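> Some structures to go through are shown next.
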Structure 1
Amino acid sequence: MPYLDLAYTFPEDGTTITPAGTWVPELKRQDWNSRGASLQLREAWTRLSGPTLEDVAAFDRLTEAEKRLHWATLGRDMASAQRDGLFYFNALERLKNEPDDTVADEVIEHLKDLGFMSIDLEEKFGGPPPGESPRPFKKVMGWLIQQLAKVGRFLLNAVAFITATIKDLGLSAVALQIGCPVSVSFEFPPDLFRNPPLWRKARELVDNFLTELGEKVFV
């Protein structure tokens, strides 16, 4: 998590299945669901594959009021994802400075106490490595790094949506800063997403960065 690795049915959702590749926030999931309930195009930035040109064309046809609702939700969704990433990074920093299996258990329990919903999921769905009396710290470090990579992918999709609709927002460009803690910042010009060949090249570059960032290096 937060992108589901496999389709999952949350107990509070009854029989509704959440597809694999769907972003599920760690905290305040009910608020997340309610603020996006009336939006036609929220999946454009919450699904792992990101927005399509069809999504952008559909967005162009929305009323101004509907567009404003999408932008308001997008802003809150981006903040939610970055907040999750902050906790992942802080947990990773502690484990990096105290590389011990007991500390790994403490880190996971701390996230659980904070209400991080992924902690109770099985690893195959995107949850953390299971406890092995105690929990191996290298596997937990790997999981936290993967979570940060997922945050990067979410923000990339959000930036793609923004650049496609930027002409209506009064912005000139959008920068995506990725990395932990040393970082590189990519600036996306307003028309990049509407040029599919160029967007594919730019996305491939950032995707490869995030793929390497999320690789399991501790086995």
Structure 2
Amino acid sequence: MLTTTTPQALIDDIKALTDEDGYGRGDNTQLCTWINAELTAAWAWITRCNRDIITKATSQFTMTSATISMTAAAPALGLSDFLYPRGVDALVSTDTWKPIRKWTFVTRNQIYGICYRFIGDTLYIYPTDQYSTYPLRVWYVHSAPAVSSAALATAFTLPIGLDEYIKQGCAAKLRIRLDDRADEHRQLQAECKQNLQILLRTGKGDQGIIADVSEDGSTF
């Protein structure tokens, strides 16, 4: 359910939709700003429709203390696209990953196996002396891609149909810059959003593959 595009491809289509014809009121820098704004807005409802499609896992890592930041630089993970966590897996044997139990307040003084907790973008492992027992990986929802006029040929992936949503939204803004009516583009963008939301909600597949990382689903 993903498609690949580039900022330049989006910009070319936006200009074609509006017959911009070199008026100069929609330079690449401005169009990239609008594309990023449309991406950010779309990501908010994509996470509600089907966050599995924008969920990914980190590479395997071993903690050197009981806490580790997802976004800080080395020796932390330094993720630039971390939005929020979904769950944590432990490598218990060769090629065998199992989900770790999530820490909850009611279990704070109980005898328990290894568990995890997130505060902001920082992962905590409990008991603290168990932080290096297993190699780990973190499942997380990644943030929207960001485009730049300095990297117009850089490819990125989007849910199928989101590219058209972005084009129509940016075309509407460009129409206003050209002192033209934007109603048609706004209507088409609304239709794109509705169709994409239906596609995302009906194409979730087996949620258990990723979503079974809660306390009830853990094996520790």
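All of the numbers you see were taken from the coordinates with simple rules; none came from a lab. Here the structure is a predicted model, which means the values were calculated and not measured. Cβ atoms are built from the backbone, for glycine too; each structure is taken alone.
> Work out the source of 3.6 here, i.e. which of 1, 2 gives that when distance in nm of label points 7 Å out along Cα→Cβ at positions 46 and 134 is computed. Could you put the intermediate results ahead of the total?
Numbers: 1: 3.6; 2: 3.0.
Traced to structure 1.
> One of 1, 2 was used to compute mean count of other Cβ atoms within 10 Å over residues 78-85, and the result was 18.1. Which label is that?
On the way: 1: 18.1; 2: 15.4.
Value 18.1 for mean count of other Cβ atoms within 10 Å over residues 78-85 corresponds to 1 out of 1, 2.
> Going by mean count of other Cβ atoms within 10 Å over residues 6-13, which of structures 1, 2 comes out largest?
Working: 1: 12.1; 2: 18.4.
Comparing 1, 2 by mean count of other Cβ atoms within 10 Å over residues 6-13, the maximum is at 2.
> The value 34 for relative contact order in percent (Cα under 8 Å, 6 or more apart) was derived from one model only; which of 1, 2 is it?
Working: 1: 21; 2: 34.
It must be structure 2, since only it matches.
> Okay, next question. Upon calculation of distance in nm of label points 7 Å out along Cα→Cβ at positions 54 and 158 from the atomic coordinates, which of the structures 1, 2 produces 2.6? List each step's numbers first, then the result.
Working: 1: 2.6; 2: 1.2.
Checking each candidate, the match is 1.
> Could I ask something else about it? Which structure, out of 1, 2, was mean projected area of the Cα convex hull in nm² derived from, given a value of 12.4? Each step should come with its number before you reach the end.
Values: 1: 12.4; 2: 14.3.
Clearly, the read-out refers to 1.
> Could you tell me which structure in 1, 2 was used to calculate helix-only ellipticity at 222 nm (-39500 (n - 2.57) for each DSSP H run of 4 or more, over all residues; to 500) as -17500? Don't skip to the answer; put the middle values down first.
Values: 1: -17500; 2: -11000.
Computed on structure 1.
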